[in-house]
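Where a number appears in this text, it was derived from the coordinates with a stated rule and is not lab data. Source: prediction; values computed, not measured.
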Structure 1
Amino acid sequence: MVVEEIIIFGAVLGSVYALLALGYSLVYGVGGILNLAHGAYYLLATYAFYITWDELDRSMEGFFMGMLMAVIVGTIAGMLSYLLIIKPLFEHEIMGLIGTFALAFFIEQLVIVGYNPKTLSIRTIFNKSITLLGIKIQFHSFLIIILALITVTLVTIFINKSKLGTSIRAVSQDREAAMLMGINADRILMYTIMISGFLAGIASALYTPVYEVAPHIGWSVLTNAIAVVILGGMGSLPGSVIGAFILGYARIMTIYLIEGGSAFTSLIPMIVIVVILVVRPRGLFGKKEIY
């Protein structure tokens, strides 16, 4: 029974990490930016979901409207962070890093002062359970896996097949050459950051109903996204997806197989970051020339 639970709940966590890491990896691949405000997109989307759901009397309508608001707010947050912080500081890498960190910290404090510093929880309205691999899980957990994998697949197809996706790949491979071909690299970077905010919003919309709402969650989201991207390889989309599931299963296995493991599971991302940077800095699928 333990093995089946690890398989299922590892897949749930890995699916959420895949959404978060995919957007983070895209932004790094296109702009070479370590966006420390990425977790703040998730944080804002989470509160957009919760406030909308709460204002609509915690109804079924409020639940789905909350999901929609989470995606919209995540996308807009990405666009505004680019226009206000990333674009003005793009030529100054360290200042851009500090700027996105300051933005993330500002958003966290804004939530604490403007709304509620306490940790809140949402009991999902999808309380029905289904039997999978012989164990009962909430239908919403199953929904997370399915919708996350569909989203990752559609984004991958979009990047590989659409006109905008072609431009994103061109800028990622050679920014100067893409600009010579008439591609507006600044606009492409903005669209890419909006996509990362969109994916963070979807991750929040899916995971918030089974997790928690708190001002500090943006940092754990950021840490996990960075760990996944470093593990899979900076800028590698397939690596990010594979790394997401490796990290998801590593955290779940820590909880189930180690006595008192729940107290140590938050250390897993930091261990992954340190070990991979020392042993294989380019990650599992990253290209050596990136460094």
Structure 2
Amino acid sequence: MHKLSLEARLKAEVVSFSGKVSYYANDFKGNIISVNSNEEFEAGSCIKVFILTEFFRQIHEKKIDPNKLLKYTKDNFVVGSGILRSLDLGIEMTAKNFAKIMIIISDNIATNTLIDFLGIENINKTCQDLGFKNTVLYNKINFEKYEKLGTITPIDYAKFFEMLYKEEIWSKELSREMLSIFKNQHYNTMITKSFPQYYLDSENTGDEELIYVASKGGSMDTCRNDGGIIYTPYGSYVLVIFTKKFRDPLYYNEHEAYRYGSKASRLILDQYLALRGTFA
């Protein structure tokens, strides 16, 4: 009997997708799924992960005070995701709160504020120092001025979450603090869209939350990306799904990249659960 590998089933799942898709997954049991994972993609908001990483590096090296007050200024205004654009100019918060909303609700103004605070050169140096050789932040977010925000490969993104899961980013304490931020992140459209919602929603079911994620997605006209750590009763795995070159640039939950990406994510979840914590 001919047996289909998980990689073959993943490719079959997205055969009708108009764009290009890449996967990288690691079950921490020696099984890696890798499809186009060394190819460069527009990072979109996934680049914010590395801004957060630099933020915690500067805390670790005692170069900044995370409780320093930063101000929302006109220079950092930009449309897109987040809440600050709907609030009044001049609002002050701690640097750490800017960092949290940059990830949790993907706030673009908070992102620009932190880029100014930390420095683009420092952010890119940290990417290189950690071994993410193909990850680059080009500029602040300004859709009228710049076409690109950042470049990344799926394997770089996955290796970041592998390091974070192993608590290898700066220190165990800081890794855990970063993980707590990613666990509160609001947008998991691609990874969890097709998951059984019962297992994700302890607040409404009253039962223990059996499956949860620590992740960060990113979307621009040229990409729909998602990646992070999926926690299950059988253990955890890292999953990254990046897409590009699709026909429809509009933003909505039923976009084909989210539909096909979420089908692939569910396929990987089902395999991992069926085999009780492994892909193979």
Structure 3
Amino acid sequence: MGRGIAVTCATAGFEVRITDRTTELTTRCLVEISEDLDRDIAKWRRTEPEKKAALGRLRGVDSLAEFSAAQLVIEAVPEDLELKCRLFEELDRRCQPDTLLASNTSTLSITQIATQTQRPDRVIGLHFLHPAHRVPLVEVVRGFSTSDATFRAASDFVRALGKTAVEVFEYPGYVSTRVILPFINEAMHVVMEGVASAEAVDTAMKLGYGLPVGPLGLADRMGLDEVMRWMQHLFSELGDLKYRPCPLLRKMIRAGRLGLKSGRGFFEYDENGQLRNSGTKS
């Protein structure tokens, strides 16, 4: 997600600084961004000059101290509330008082994250959907203390990226995650119960309802471990059985089948992330 957000911002004309847990990971991120742009060029989505311009606006940095002059910082670490809270506490110390701090979380509480800072009015959620550089939607999530000025500034930023900003008032799962997870979970139950194969389920939903991608292919793209984490959080927060993860999801994660990022999930993928064959029937 961080890569996709960085590319989106750079191609929209913003100067972008990126950091990861280690210098090696930051360097690898920049290499992978270059490779992503090359794939876009091969598919006629971008040109070489556009790639060169985007990379010219991207720079890897080694420390959060490098963000001291940033106008907006977008966090895209894993969905771990404790990790995000620690990061926002440090960002609050490192950044100027007027810097906006945004989280790309898809389920966690912006209100709780904001309490780790001295600027809860300037903390907001910017939930980009995967792949961030292609999906035209960003949920702009208001925490309890998020100010109107912060919301307007964040929404203007999203529109400057060429995306649609949807205002969301904090609630577990927001809009898109809350709605899509039961859909994905039910598709997994259909496969587990032997009603149809993963390929048949996705074909039925794509052709029957005009969807660009089926629910199981979408889960693979999201990462099955991430889907599990989101569902467990919503089940814990809301107590609704529709968010209880399908046993097949647990089984696949234990087998290391995490989706696109591991090369195998409900479907199998080649090294370029292209679909290799049909999905699981078990």
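Figures for the structure shown
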read-out: Comparison of 1, 2, 3 by relative contact order in percent (Cα under 8 Å, 6 or more apart) - largest value held by; value: 1
read-out: At a computed -11000 (helix-only ellipticity at 222 nm (-39500 (n - 2.57) for each DSSP H run of 4 or more, over all residues; to 500)), which of 1, 2, 3; value: 2
